[in-house]
Structure I
Amino acid sequence: MSLPGAPFLARQGRELRLDGCSLDALAREFGTPLYVYSQRAMLDAVAAYQGALAQRRHLLCYAVKANPSLGVLQTFARSGCGFDIVSAGELERVLAVGVDPARVVFSGVGKTRAEMQRALQVGVRCFNVESRPELELLSRVATDSGRLARVSLRVNPDVDAGTHPYISTGLKDNKFGIAHHQALDSYRRAAALPGLDVVGIDCHIGSQITQIEPYLDALDRLLELVEAIEREGIPIAHLDLGGGLGIQYADEVPPPADALVTQLLRRIDARGHGHRELLLEPGRSLVGNAGVLLTEVLYLKRGDAVHGSAKNFCIVDAAMNDLMRPALYQAWMGIEACVLRDSKSLVWDVVGPVCESGDWLGRERELALQQGDMLAVLSAGAYAMSMASNYNSRTRAAEVMLVNGRPVLIREREQFKDLMMREQLLSC
């Protein structure tokens, strides 16, 4: 089986390399835990979408939540992407790298009044509205500020994306979006409210989707709704089909981005909607396999089968605060030695130093290890550093991007003083 992220991630002899750079050497130069990203892999992923969309009016919006590091945002901005945000903090990040707010769509189920005000002030392209109460509040905020809010309603099509329950967003029991049966009435209300300009329709059914059929099912339901909305005299200028395309972590075989886009366009054309602008919001599929997390083996703790404990623990310096996906989703992520050894392999649970039994990066992995070795957790470009925390008062990792084969530090490792910067001792 090829490594996730190939051809950018590959072995050269015994050494694991990303973009030709030795990961073992990078770990020893910059310290661990360390995130390393391939800019070439990101640009290659973007090109697959852009090539398939080349002959269409479109906006490819990178989902910032997948990885909001400024160097990553810069990379996608320079490649012509727009951005999908879900908070005011993400808005400030895209503004910090010089993004035109007119290329930003504001999603999210719980936008605050302050976030709406800021987004209106800078002039985001569109609000993806997720409920009737949000619609009413946005109307009041826009009217009070003397601005016009361009809106697209996120419709929940009740389509099963066949993914983990925590990252499924398109079922009727999920918190996201406006129920399909309530959507037409919500569009009537949006068209009647002051301060709002209805411009599109939005749908996002989940994440790590590995089949095309759920997208086509959701699209069919969305297009039926568009036709009903326009019969009410409410024009829909754009279709926003969200993101969610999966990547390879183990043996998954998700469709290539260009294959997905081609089938979506074919269905749109067949239904007579080819004149509409198309928005897509990929995140994981642009960055997931572009990154790895490097960590050092601190201790090897062997089990004792004679006394009822056969489990071997490889204790590393990365933890659940650095990489939440295994603890949160029981996610499987590949783990490879940065340099292969000749010694005998054993089966290890790779765990971190955090005081939780849920602090693990991989269970039952066959590895030949010694103390001081470097390991790479694969497919760690998305929902990894973006979900990091300071639990156990641990500093967050540094990040390096490989630009034309050269390592560039894009985030310094946090220092202990950073953890206490906003705290104050009691004065009484």
Structure II
Amino acid sequence: MSQTTSAQTGVRALLTAGNADFWRLWAVGLAVFVVRWMETVAVGVFVYERTGSAFLVAAMTMLRLLPMGLLGAFMGAGAERIERRWSLLGVLLMLGIAAVTLALLAWTDRLEVWHLAIASLLNGLGWAADNPVRRVMIGDAVGPRRMGAAMALDVGASNASRMLGPAVAGFLLAYAGIAGAFILSAGLYTLAFAAAWPVSYRNGKITATGSVLTQIADGLRLVRANRPLMGTLLVTVIVNLFAFPFTSMIPVIARDRLGLGPEGVGILASMDGVGAFLGALLLAVFVRPAWYGRIYCRGVFLYMTMLTGFALLPHPALAGAALILTGMGQAGFATMQATLVYLASPPEMRSRILGVLSVCVGSGPLGFIAIGVLADAAGAHWATAATGIAGLASMALTRRYWRTI
């Protein structure tokens, strides 16, 4: 069977074989992704209107990433010792309670920026658990041969949420206030919990031995000895330092440079989601396993080039077009990221290596701090352009590591 046919068979099997666990886990991801991107815009607009500080806007997203860097490796190692389904349900319950609390505070006009900071940290815990828990469950449910197609569909859900979430946030901010956004968040977490409850997946026999620190050390030794795996994780660090932080500046650039209102901010912020959704659909149908590494790296170059263009373009339509292309590059990166790490890791170590991946993603707070400080000093659009250029330079300087992917 050709590689093309293999990829297409994987997609067709996922769509037609009634793989109920995959689709339940996919639905959980979709609901959580919509909340994530909706709240990124809603919280960003709320904080900027309250404080006028681009740095604090960036800090809200930074706090969502902080638990990955601090706890990702521990969560990955711990996920090998417990039942992942119960872990997933516990995370969704925690996130739902946080959303209800924020909705009540906003409804009674007592919501403060520090409330949002605490909630962002809690959401970060849920985000840190996604790779070693839900995505490992997806891989085990569909098998390694279909992992690429499954991840393309999962990333497609994430990217669809990047279209839907910001647009919904803009509408709700204009007509229902931030309380409406958190009420919807609570409802979506409830639906996600309902989707996760009937999942039949259960961990196999738990074979982890030794302390959690020993497991983490074993995982790091594997990464150091596996050059393609090391290259994949290094590129992840570069993207999270120099590319992903630009998303926190979209509401600021849209309001200050492009002069858009809440609805316009939401629509513009959804444009990279449009591109990412289209890119993920194309990958799901046409990707070949032999292309995984090239798609990963070239997607990063497109991502960083186009976010730099977005920052400097003076017209909303041109900026939106740049964001669409940014999203297509991001789709290549995000789809292949977890796929490459999953396939390069031994089955018994996948959770802990995906936990290491979460740590690499957790390097993002440093990027958010940098872009926030630069934005307050020189303006959001110059800060965004500078980080994009720095990211391209970092990729060029580290080519000897990622060219083996």
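Computed from the coordinates by the stated procedures, all read-outs in this text should not be read as laboratory data. Please read all numbers here as calculations on a predicted model, not as lab measurements. Cβ atoms are built from the backbone, for glycine too; each structure is taken alone.
For this structure, a couple of remarks:
- Structure responsible for 3.2, with distance in nm of label points 7 Å out along Cα→Cβ at positions 30 and 366 calculated and labels I, II on offer: I
- Structure with the greatest value (metric mean count of other Cβ atoms within 10 Å over residues 102-109, set I, II): I
- Comparing FRET efficiency 1/(1 + (r/R0)^6) of positions 54 and 118 (r between Cβ atoms, R0 = 25 Å, to 0.05) across structures I, II, the highest value is found for II.
- Ranked by distance in nm of label points 7 Å out along Cα→Cβ at positions 70 and 262, structures I, II are topped by I, which has the highest value.
- With distance in nm of label points 7 Å out along Cα→Cβ at positions 78 and 110 computed over the structures I, II, the top value is the one for I, the highest of the group.
- Which entry (I, II) yields the derived value 19 for relative contact order in percent (Cα under 8 Å, 6 or more apart): I
- At a computed 21 (percent of Cα pairs over 35 Å apart), which of I, II: II
- Test item: distance in nm of label points 7 Å out along Cα→Cβ at positions 46 and 310 calculated as 2.3, pick one of I, II: II
- helix-only ellipticity at 222 nm (-39500 (n - 2.57) for each DSSP H run of 4 or more, over all residues; to 500) derived as -8500 - corresponding label from I, II: I
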